[in-house]
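Enquirer: Please go over the structures that come below.
Just so you know, all these numbers are worked out from the coordinates, no wet-lab data involved. Every value quoted in this text rests on a predicted model; they were computed, and no experiment measured them. Cβ atoms are built from the backbone, for glycine too; each structure is taken alone.
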Structure P
């Protein structure tokens with residue numbers, strides 16, 4: 001995201017509004033302040049423990065791309081949030097929602 005206009009922190013906040021949790025992290029050669037950063041980090045243990053694999057990661061990447069390409073479009077964020085919620089209904093959350 002170094003070439004993007006917003007910081008990693010700003011993208012992480014927008015992704016959160018869309019129902020996707022990401023941390024903002026520094027990346028090699030990062031010129032932004034550590035409190036802002038240029039990168040985000042996605043934790044895969046949560047989704048893999050739900051049974052998601054490579055195919056689902058492609059869809060998750062598409063959700064992230066939609067938000068990052070239109071970071072200030074609240075309608076896109078709301079639409080992605082609905083899509084993420086619908087997408088997740090097909091998977092169990094271990095210890096919370098087991099089928």
Structure Q
């Protein structure tokens with residue numbers, strides 16, 4: 001299948017890829033995304049995983065949610081996160097295959 005390689009399409013795709021890679025450039029966000037690649041996790045579990053304060057972990061999670069990488073659901077007092085972006089999932093899966101989970 002032939003892809004459109006017009007300058008406008010390339011620029012738009014480069015912008016999307018750059019945005020994704022910038023979000024993944026943080027070790028903590030990368031760890032969170034790797035954990036989410038295996039399924040939904042609570043905010044508390046993710047906070048414990050990255051070893052940050054609840055506020056700092058929440059900032060990372062909110063940034064990824066605002067950019068559409070993750071989505072949430074609430075169950076009583078607990079917020080659960082899951083991967084919401086297919087491109088992010090593919091990149092995370094590739095990185096996990098290269099570097100291990």
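Enquirer: One of P, Q was used to compute helix-only ellipticity at 222 nm (-39500 (n - 2.57) for each DSSP H run of 4 or more, over all residues; to 500), and the result was -14500. Which label is that? The partial results should precede the final answer.
Expert: Numbers: P: -14500; Q: -19500.
Here the read-out was taken from P.
Enquirer: If mean count of other Cβ atoms within 10 Å over residues 11-18 is calculated from each of P, Q, which structure is the one that comes out at 18.9?
Expert: P
Enquirer: Next question. For relative contact order in percent (Cα under 8 Å, 6 or more apart), which of the structures P, Q scores highest? Intermediate results must be reported in sequence, preceding the final value.
Expert: Numbers: P: 29; Q: 26.
Biggest value here belongs to P.
Enquirer: On distance in nm of label points 7 Å out along Cα→Cβ at positions 19 and 75, which of the structures labelled P, Q is highest? Working shown, then result.
Expert: Working: P: 1.9; Q: 3.1.
That would be structure Q.
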